[in-house]
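Where a number appears in this text, it was derived from the coordinates with a stated rule and is not lab data. This structure is a prediction, so every number in the text was calculated from the model and none was measured. Cβ atoms are built from the backbone, for glycine too; each structure is taken alone.
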Structure I
């Protein structure tokens, strides 16, 4: 089988690889790029553990061909933290939104997409927004609480002034 070169930006870094046309994006991320935070659960897109962002949209990487992502920007769970934990990651920790942790990377990526679409979702909107991601351990209550916490923190950060106040002019 012939290979095809794909060029993508993964977590802000330009990457390229020669891939077979049938290689799934999840295998490119895990096996070629070593980004094992994206999990493989069901291989049918039902569980959501493989969720990543492709050009800012939520995507199940276990059913997307790597060649389909050529030229795209991909964000995985490894790209969420910037020195410190992302507010979603911290909220999952604070609110005990994980137990075994298998679904957590995909759940956080889906929640990231959801909060990008709706920065102040209701509980019902959160539940609908994560409905394509399955968790066998938590019962979702603490996951919803975590997303609510992160939503509040992200809104507060967005509303905070970004420029430091001007220093008063020195007296002459």
Structure II
């Protein structure tokens, strides 16, 4: 599946990975929805940067998350807008975002499969192993502006800075460096 996704012309992937076990304020951030909202905000930020780099507005459709009422997500977007977060380039996002299912929107199947490849690279399986091979197949599809680090744009890893994340995923820095030279 990752090889098929990588073969799609003009496809660009943006992922945000949070190592929740290394978050300095783990109790507060793990409150219901807080971790999801934080990663969502970081993703919206990067999507808006992508739109700015293309001189366009980005249409945003998120996959329905089991147990999460879509209205919560939409309220959070309105809250972020009202705070006038300078990191998010609002004029480059078509709002409000849509929430749908992969059964209705086939492009969400591509997004979910790409996320699965990223997940496999970072999250150990039942035997304690991770698999970077799928992510390696997607390397050329990961988005980053010229002369910008992939690790801050198309494949963001947090919390920042975290020596624990670097120790746990020693391959990550080399992967990002190689992706920059694609």
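Can you say which of I, II returns 1, 7, 15, 20, 23, 18, 12, 4, 0, 0 when P(r) over Cα pairs in 5 Å bins from 0, in percent is computed? Walk me through the intermediate numbers first.
Numbers: I: 1, 9, 16, 20, 17, 13, 9, 6, 3, 2, 2, 1, 1, 0, 0, 0; II: 1, 7, 15, 20, 23, 18, 12, 4, 0, 0.
Going label by label, the one that fits is II.
From I, II, which structure was distance in nm of label points 7 Å out along Cα→Cβ at positions 6 and 118 = 3.1 calculated on?
Details: I: 3.1; II: 1.7.
The structure behind it is I.
Among the shown structures I, II, from which was the value -13000 of helix-only ellipticity at 222 nm (-39500 (n - 2.57) for each DSSP H run of 4 or more, over all residues; to 500) calculated? Could the numbers behind the result be given before it?
Numbers: I: -8500; II: -13000.
Going label by label, the one that fits is II.
If mean count of other Cβ atoms within 10 Å over residues 62-69 comes out at 12.5 when worked out from the coordinates, which of I, II was used?
Working: I: 19.5; II: 12.5.
Here the read-out was taken from II.
With distance in nm of label points 7 Å out along Cα→Cβ at positions 94 and 126 as the yardstick, tell me which of I, II scores highest. Kindly include the intermediate steps, with their values, before the conclusion.
Numbers: I: 1.2; II: 4.2.
When distance in nm of label points 7 Å out along Cα→Cβ at positions 94 and 126 is computed for each of I, II, structure II gives the biggest number.
Work out the source of 3.1 here, i.e. which of I, II gives that when distance in nm of label points 7 Å out along Cα→Cβ at positions 38 and 110 is computed. Before the final figure, lay out each step's value.
Details: I: 1.7; II: 3.1.
It traces back to II.
So relative contact order in percent (Cα under 8 Å, 6 or more apart), computed for just one structure, reads 32; which one of I, II is that?
Working: I: 22; II: 32.
Comparing all candidates, it corresponds to II.
With P(r) over Cα pairs in 10 Å bins from 0, in percent, for residues 14-85 alone coming out at 21, 57, 20, 2, pick the structure among I, II it was computed from. Working shown, then result.
Numbers: I: 21, 57, 20, 2; II: 16, 46, 33, 5.
Comparing all candidates, it corresponds to I.
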